[in-house]
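Given below, in the form of structure tokens, are the structures.
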Structure P
Amino acid sequence: MRTAIATVCLSGELDEKLKAIADAGFDGVEIFENDLLSFDGGVRDVGRMIADFGLQCTTFQPFRDFEGLPDGMRQRAFARAERKFDLMAELGSDLILVCSNVSPAALGGIDRAAADFHELGEKAASRGIKVGFEALAWGRHINDHRDAWEVVRRAAHANVGLVLDTFHTLSRKLPVDSIRSIPKDRIFLVQVADAPLLEMDYLSWSRHFRNFPGQGDLPLTGFMQALDATGYDGVFSLEVFNDQFRAGTPRRTATDGQRSLIYLFDQAHTGNKTLPAKAVSTGLEFIEFSVDEQTAQELEKFLAALGFHKAGRHRSKAVDLMRQGDINLVINCDKDGFAHTYNIVHGPSVCAIGLKVSDVATAMQRAEGLLVPVFHQPVAPGEIELPGIRGVGGSLIYMIEPKGQLGRVWEIEFDLTGSDGGVEVANLTRIDHVAQSMPYEEMLSWLLTYRALFELEKTTQLDIADPGGLVQSQVVESPDRRLRITLNSSQSPKTQSARFVNEFFGSGVQHIAFATGDIFATVRYIEAKGVEMLTIPENYYDDLEARFELAPGLIDELRAHNVLYDRDGDGEYFQIYTRTFADRFFFEIVERRGYDGFGAVNAPIRLAAQTRSAQPLAVPRK
């Protein structure tokens, strides 16, 4: 089984694209005609470049508006084809992709189209070239792979075969079982693309919103299993038109593409690469902050006002452990190691998170199989090497399991105080979720990485109104909801998400949500400690009262403490926000009463309030 990717998937000049494709481990490349036409060099030069990178030019495409034309136009179409065959000879490609005709001049009829392809097959055979026919979802007369196959079957020529494309089949909800009866030697190429489920015309959907397997909602597994029944063992090629990919780096996009195919083959149980099962996470074991000494003191004072207590000190490093409930927060101001370097680049920030997984060894094996970069650093005597991978913005994701030494990391590496902080705590129980902000072009990349590596589900993407523009928000979460990560991005440079990325010099954790069993007891405690909460406008509560008909006493308490509220069926959600710490990150406190969401309806209110209050946070009094 060979893999390829179309040059249209990537940004950059053609030589940049080819290098990225080769570095990502693809076997071949589909040359999109526009890339060839815009290249500053000859066609033979492109052919040599492809060979020099160790790639095969699997396909030249697209050849448009060919079949079913009236006589005058038909002759010109064959003349165009001969010119393309000349290019292909210099390029070193032996397969041309012909997509179904969309011209208003095209005439219908399977037999007419089959006759055209038989004649084209004759001309192609004399040049050692194969012709692949693909049904576009918006084709004028042929927009179904079953009709395209019938054209190929009736053309009855060894050099004419079928090109299957997951998007064109699945976007039209065509039955994939029809693929099972197609002889494998008549399938010349399989193009793969995923996409979100959208209500729009097929052409616009295809040209802007395709994405890699694992990033969308199309039922690719069923398609792959139907294809597997044919015994097909040819090229699988990614053909994705996506605005985010065009804004990204070719290296990242190519690597994501290869990762997506590995993931797809794994999910469909096809191909020759076997991965360990997805890592099952039961939540976050810890969050690590990289700060300097002065900021460490301020952060610890702030966290103490939120009810955290100092539970331990690292035996050899300037690292403190603060705890409350099942929450572990690591404050790292050591002047050596990864966290120090991260702080120099990004300032006060979350440099790492620790995920609880059932089996670290298999999780790391799966990460390596998916081309996810792993992380290693020197380990001093008395320390444990925590297995880790690179996370957003170059941060780290450590893997922790309950068994063995990894399950005893706190007692091995820290001098623990043995204190639970006393009875005076803020009732915070665990980390509910973390929110990561990233450039617009990175969001699909991280969605794929999280879904491919961990047993996580994705929710529907939302567009959140920020005073500076729209923010795209996508959640990935474990089936038991113990691990929830919100991915946020924006094309507008004025949104809070985009400003965070620009000022932070990259992606990162922008806010952390803690769960509480009693939101009002919590807020009264932290307000008494001097924590400044985000001020919510009076108009919000007037509207809230009208929408939900809440008891007057509850409305008054929500208003008095700047608590936001939402309801979904019988489920209720309460949330409050601190002011931003060090102009970098902030904390949310939530109480869930049978509610699964994230209070999306409140997000525009929160974002507007944060925009108004964008100024340094006062450190709370003791």
Structure Q
Amino acid sequence: MLFRSNYYRIAIRIIKATKGIDIDINNIPLDDEKSFKLFQDGETTGVFQFESSGMKRYLKDLKPNNLEDIIAMVALYRPGPMEWIPDYIAGKHGVKKPQYLHPKLEPILSKTYGVAIYQEQVVQIARSLAGFTMGQADVLRKAMGKKIVKLLAEQKEKFIAGCIENGIDGALADKVFSFIEPFAGYGFNRSHAACYAMVAYQTAYLKANYPTAFMAALLAADQQNSDRVAIEIEECRHMGIEVCQPDINQSFDSFTVVDEKLVDHPTIRFGLLAIKNVGEHIAQVIKDVRKTNGQYKDMADFLQRVTDKDLNRKSLESLIKAGAFDQWLDRQQLLQNIEIILKYNKDINQNRLSGQNSLFAGIGGIEHPPLQLSPAPIVDRQTKLAWERELLGLYITEHPFVDYRKQLETAVTPIRDLVKLSNEQTVIIGGMVASSKKIMTRANQSMLFVKLEDDTSNTEVIVFPTLLAATADVWRDGQAVLCQGTISDKDNERKILAEKAIYLTLDNLPDQLAAFKELPGAKKRARNGNWGIKEETRSSGPVITGPVNSLPEPLNLILNGELNQEELVSLKEILLQYPGNSQVFLEINLNSDKKLIATGFQVNRQPKLWTDLMAKFAGKVKF
């Protein structure tokens, strides 16, 4: 399986354990209504090849109801053929009737509504109309795909000659060749598309029919990627599945479906290994002791039974802060009594190792002294949520910005509502800083790309150098921020170009809001709509062909065709990971003229950068 190598095994194992059902993933029904309904509604988060927002929009328009539609979307949703997706959708729904240049094209293209999607269709056209052999047709396909001018001219001549020999007018043959040429340049192999589509359908089948097990397996597969886990937990909430903090009596290594007998709604529990500072060994000990002698009754029982050396201050504090003992005691009380707890556990262990009997043995059946903890104030919700983010990588119980929103009321726009507003509209948003990335502009000034999230969604905020210089202390991870900015739809990705910002505290928020409104704006318009990245035309310079650590400056990235939105975002993220002093240029061919885009990225030309770019963009970006 191509998608998260252990994903199917995890999902199927969970289904077997919780439902008692054996799933043979290679023999599931291929006409499952729930699965196709999931595609039709665009509910494809976690579905192989179908997770992007653009793909979800097209699925809602297409309303796929058979596997052929899924195969077609796999092949179409790539740079180049994407422009034909509306034609495919219009053809499927009868809005647009396919037109065929020649009757022989109809049986070849009818299943794809007149759109040539697959390489096999180009081969069929060459054989049917021009009488090519399989070998000759494959030569034509390669010539078109690689755009070898001399070979393409030869193949065109042979194609037209073959058509004429088969009784097709030469002018019409020329039109057919022109029709299939662009498709051949980016056509996808149907057999590959069918394999991908089958994995996608199998994934969708599991999600549609066993949603809780599906999401638990997905979270388990992605548990080392906090960004993905955050997206998937939000998807769980959307699906009505609760994702809970770790629990000392219910958690295993990874995300686990909670027994339906213990809860009144679908629930997934965080695993012990998801907690920072909790290693595999102590997690295994906790599980083994619980399995052997039953669930832990209380904190004293836990400390008496788990006496492993790896139950130390660091692991115990992490378990406490992550909420693993919430069923018994407040986190703050446990933390303030950590010395008593550690000593209690140590004494139990030493007595056990020395073979001494407890002084209390035989008295009323008590084997160990009681655990006596000093009282402590209950931890406030904001601190508890901050601990969850620190130890688990994200907020679980609730998002901390809820408390700010209650006081700010209508002063801020929920981030999820940004999609309802128009481009270049000024808006005030608030949220917690989830992450930030600093880059250097061409003028060698710092600017930030900040991920800001509230209790509804998240967005990227662009902080230009002028504002950053005045607000450097605002953009700290985990900090609450109030920001005014302009909505930007550049590259079809909604962002906020920040104009002013302050950090927030829960103390006297109305006064902070009043002060914010009095702040002057520090808006800086992006040149050429490119966020301060200058566009210019200049000679291309040397093409990079060797290892990065020996490359001459500048670093030219030569785009081989158009990159889609997701690929552009991935390219940006890779470049941001390797800050340095080498200017990055994007080379684009426009009407046979080479045009360089001077970006604001400066990178460290190291081998790892080369490796990452080649792994993600092999064949699409040259260096």
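Read the figures in this text as sums done on the coordinates, not as results from a lab. It should be emphasised that the depicted structure is a prediction, and the values quoted were computed from it without experimental measurement. Cβ atoms are built from the backbone, for glycine too; each structure is taken alone.
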Exercise. From which structure (P, Q) was distance in nm of label points 7 Å out along Cα→Cβ at positions 63 and 151 calculated, if the value obtained is 1.2?
Worked result: P
Problem set entry | FRET efficiency 1/(1 + (r/R0)^6) of positions 191 and 223 (r between Cβ atoms, R0 = 25 Å, to 0.05) - highest-scoring structure of P, Q | P
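Thinking of P, Q, which structure, once mean count of other Cβ atoms within 10 Å over residues 55-62 is computed, gives back 22.6?
Details: P: 22.6; Q: 18.1.
Structure of origin is P.
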Exercise. For distance in nm of label points 7 Å out along Cα→Cβ at positions 7 and 415, which of the structures P, Q scores highest?
Worked result: P
Seminar exercise, completed: Candidates P, Q; helix-only ellipticity at 222 nm (-39500 (n - 2.57) for each DSSP H run of 4 or more, over all residues; to 500) computed = -10500; producing structure is P
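Among the shown structures P, Q, from which was the value 22.4, 62 of Rg and Dmax of the Cα atoms in Å, for residues 127-230 alone calculated? Walk me through the numbers on the way to the answer.
On the way: P: 13.7, 43; Q: 22.4, 62.
It traces back to Q.
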Seminar exercise, completed: From the coordinates of one of P, Q, mean count of other Cβ atoms within 10 Å over residues 199-206 came out at 13.4; that one is structure P
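Here semi-axes √(5λ) of the Cα gyration tensor in Å was calculated and came to 54, 34, 23; which of the structures P, Q was it taken from? Each step should come with its number before you reach the end.
Details: P: 53, 27, 21; Q: 54, 34, 23.
Working through the options, I get structure Q.
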